[in-house]
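Student: Following this line, the structures themselves.
Read-outs throughout are calculated quantities, based only on the coordinates presented, and are distinct from any laboratory measurement. Fair warning: this is a prediction, and the values are worked out from it, not measured in the lab.
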Structure P
């Protein structure tokens, strides 16, 4: 495809990547950029149809960059239609926030039972303390405690992942409040300064699709995102 025939670029991404994408995307690369609500990943089925609607609403055949991982199968079954889809080949946004799948595997091998917090999840209330409060309201304290024990008793570590010292200082108090709550399961608290490498490469591939390697899934027009495309 010659440069004159290049597809216009449209970005549809989770707000969790907003800071990095806004900083790293060259001006004029994307014709349209939409950041979706953090909370979508909490309901994967809702995520599927919400993203499908956003894709279907793009009128001109485009290269649509999805700033998401597979996210609890939230992307499974999404259809490209007349578009080409570009997606990071990651199970969820943790590998993206850490900078690479290799960084994620390294952390996973070190401590498999790790629960990650990001500024996005803290802002959207997607964390164990908030969950517990919601369960107490719905089911009462005893049932809430039982449900939480089933979900979190095997975790060993709570990690806050941010991308700057200022974010670390801003979100640390909230993260430490969640960490104090999670001490009941013996979780220890750690902090990691993530990397923007994965997002940087996503932007590079969006500008030149032939640079896509095994860290990305490219879905041609008429294709569909499937879970097995993310298995390595």
Structure Q
């Protein structure tokens, strides 16, 4: 959502986040092969018009598999790129397997755990920030700050994959139909838990409804709702 709002060039990679190329997000401009996002971003940063607006997105598993050399190349050549490592602590796209950053082997045994921030610094990156990707305003601010820096930078998000059984279930959100005005802002975040309800506004546009069994309580829809019509389920009790 933040990358779409900022209208930056986004070099994508192989992973669940590749779905960001589809509507309604439309927030991915390239997807070539595993590990190519950082190299593509380096190339885009050399093109007139993209010098201050090139971002690479890559998952933690993909980064450890084939993205490290790309980041090393970025620091070696002083490329003005912002790399966002989407650290969900799993090889999520193919089923949630362990990897060198999880602290466990594929067989479930204990293993060394790569420290992603320290690894990036060891590769020569001076600007490394860790953020909560569920904080929309913080994401906007951080991406803008890092893109403005005249050097390579890395942003690491720190939420686990919501499809893993070990995830923590937060309280679900619901839509207050009395306050929902059918503006469709929440439809544009591509959340599978949000759908059109049978109720409509005066213009005939559908209001929103949230499937509580799919909602993970990430808060993003509540953050962007202009009418504050999306609230925690417990706040609707007695309303």
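Student: I have -12000 for helix-only ellipticity at 222 nm (-39500 (n - 2.57) for each DSSP H run of 4 or more, over all residues; to 500), calculated from one of the structures P, Q. Which structure is it? Could the numbers behind the result be given before it?
Tutor: Details: P: -12000; Q: -5500.
Comparing all candidates, it corresponds to P.
Student: Using mean projected area of the Cα convex hull in nm², for residues 131-186 alone, single out the structure from P, Q with the greatest value.
Tutor: Working: P: 4.3; Q: 6.2.
Going through P, Q one by one, mean projected area of the Cα convex hull in nm², for residues 131-186 alone peaks for structure Q.
Student: For relative contact order in percent (Cα under 8 Å, 6 or more apart), the calculated result is 25, so let me know which of P, Q that is.
Tutor: Details: P: 25; Q: 16.
The value was obtained from structure P.
Student: Have a look at P, Q and say which one yields 34, 22, 14 for semi-axes √(5λ) of the Cα gyration tensor in Å, as calculated. Walk me through the numbers on the way to the answer.
Tutor: Details: P: 33, 19, 16; Q: 34, 22, 14.
Going label by label, the one that fits is Q.
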